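These are the structures in question, set out in turn.
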Structure P
Amino acid sequence: MTLDAALAERIRRTPKAELHVHIEGTLEPELIFRLAQRNQVKLPYSSVEALRAAYAFTDLQSFLDIYYAGASVLLTEEDFFDMTMAYVERAVADNVRHAEIFFDPQTHTARGVDIEIVIDGIADALAQARTQYDFSSSMILCFLRHLSEEDAFATLEAALPYRDRFVGVGLDSSERGNPPEKFARVFARARELGLHRVAHAGEEGPADYVRDALDILQVERIDHGVRAIDDPALVERLARERIALTVCPLSNQKLKVYPDLRDHSLKKLLDAGVAVTIHSDDPAYFGGYMNANWEATFEALPLDAADAHRLARNSFEASFLRPALKAEYLTEVDRFWQSASPPEPARTATA
């Protein structure tokens, strides 16, 4: 299916919120090698080209092996700052107005990097981005589900002195063999602290993991969730309760969840009334940031301008923005799609 040029241009220019991006997954090979040289870290790859060639993943675990190797170059606040600013510049170029960014402290504290370095480096970059690009953002601390709940508890407690820097907690890493209930107590603790809660579920795991994330972890939205399509009652519940799914099409294709995007469940879920949204996940590894994900999805599936308007609206509605600011962005989206010829965006990605 060929994407209409006019619709493609509108998709690229529409205001968007990105709610599913792992900041460590935005590390491009060029930056990995630059940071490795700066920090004198020896990589198991001889060149940028050799590293990029290794991005031939067969499943989630094969990706995670490379993902954690890439993160080994992150050692200082400057490293986390540079990584985050590189992502922001790409997001701004794709007309992302707001991002809720996942970060994985355990990936770094296990290597001896203090959690303060991780949080301050990312947060300082996002603070600069607010001034430099009018880029709205917040941070979500994610627990690695292949580790123990005790480790997650320790990570949460270590992060509490920086509670003003993050708005919620999430759950990522290997889904298979690590069901949501494994983290019931730490999510209950996060709830007591007033933190927002999200979790990866129904990517490689079954639809039941989506239901358990809702009922046991009491999450407010589901990351991925594409396997919900296997359970009609669950799909009806997601639509009824307006539980958003943060879907990452190019990630799903790269990790063989849907080897052919023409078979993706996104359109069926959207038509069923589910608050589906589109995001980039780990764009440096999966071949595309926000606009690339939108364009590939619209090329593969029978989606139209009304769907694009709804997807853009969903992204802001599902965010953890303050109500007043959320309303401003929703008005901006509506005006964009209701105008026959939307005005050019005022912002640019130049420094």
Structure Q
Amino acid sequence: MTSAPSDAMPPTSPFATLPKAELHLHIEGTLEPELALELAHRNGVELPFANADQLRAAYRFENLQSFLDLYYALMAVLRTESDFTELAEAYLARAAAQGVRHAEIFFDPQAHIHRGVDLDTVVRGLRAALSGARERHGVSTRLIMCFLRDQSEQDALAVFEAARPWFGEAVIGIGLDSGEIGHPPAKFTELFRRAREAGLRRVAHAGEEGPASNITDALDLLQVERVDHGVRCLEDPRLVERLAAEQIPLTVCPLSNVRLRVVDTLAQHPLPRMLDAGLLVTVNSDDPAYFGGYVADNFHALAAEPALDLDPETLRLLAANSFKASFLDEEARSGYLAEVTAHRF
């Protein structure tokens, strides 16, 4: 299995120039096989893969956990500030080439701290790339610190407190990710209470593998402002009505959903039904190095799937939604929305 879908986006695709924001992107999930092997060699980390093709062949996932096992194993190659800078810089170059004008980027501090990499090393390394992203790539950025829901809240709180010096300047929000099954939002109420008190923005993965009730609990118990994934909301009509009425954004990741077997095929993806219900849906790439493409590749795949029947104006709406759902100020948001309106397919 290669890292790109069989109907990969051609360089001339209009979706490569369609202005868009990416709101659901794990920076560790942009670690392409070639860079992983290069960093492994540089840092003396042994990987059980002889070359990039062999590593790509491991990207056959039965579910979220099978992906996470490989995902965390490959993180071992990230050791120094320059490693994180190189990782982020590679993403920014790809994102710019795919029409991304603004990116709100997730990182997983616990995954690095638990293997002996200092939090400051991670943040400084990422910031070295992100701080000049607008000038070098035309991409504005924000950084969101995600917590692993399969770890304890006490562990999360310790990392949260250690990260306080970075709040505002570097980190504008917190999120919740990793394995959803068995780890409901209620487990992290104190963490999100502290985040609210600190003035941080709040998002959480919910309703991907877990039930629609996880979305409701993320809204009520954690008071999140945006739901990552959220595709299982359709199982609860009252929740759908609420999401539509309050225009709570859902950061949907179509190619990820197919690779992790949330849906069997792209043709079965619920995105059209979510739009028909009036939901504020955005399209994102999640962990693009593992799931078959970056954000414009997701747009292209959606447009190329006849069963979804998404016309150009609907795809323009999805791009506009990405800026509406962002944590940008109104002036910046309006400027980006004007770019979407001016785009011609």
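Between structures P, Q, the greatest calculated value of distance in nm of label points 7 Å out along Cα→Cβ at positions 77 and 221 is seen in Q. Of the structures labelled P, Q, which one yields 18.4 when mean count of other Cβ atoms within 10 Å over residues 117-124 is computed from its coordinates? Source structure for this number: Q. Can you tell which of P, Q yields 3.3 when distance in nm of label points 7 Å out along Cα→Cβ at positions 165 and 189 is derived from it? Working through the options, I get structure Q.
Comparing FRET efficiency 1/(1 + (r/R0)^6) of positions 61 and 245 (r between Cβ atoms, R0 = 30 Å, to 0.05) across structures P, Q, the highest figure comes from P. Structures P, Q were shown, and distance in nm of label points 7 Å out along Cα→Cβ at positions 13 and 237 at 3.7 was computed from Q.
No value in this document is a laboratory result; all are computed from the given coordinates. Everything numeric in this text was worked out from a predicted model, so none of it was measured. Cβ atoms are built from the backbone, for glycine too; each structure is taken alone.
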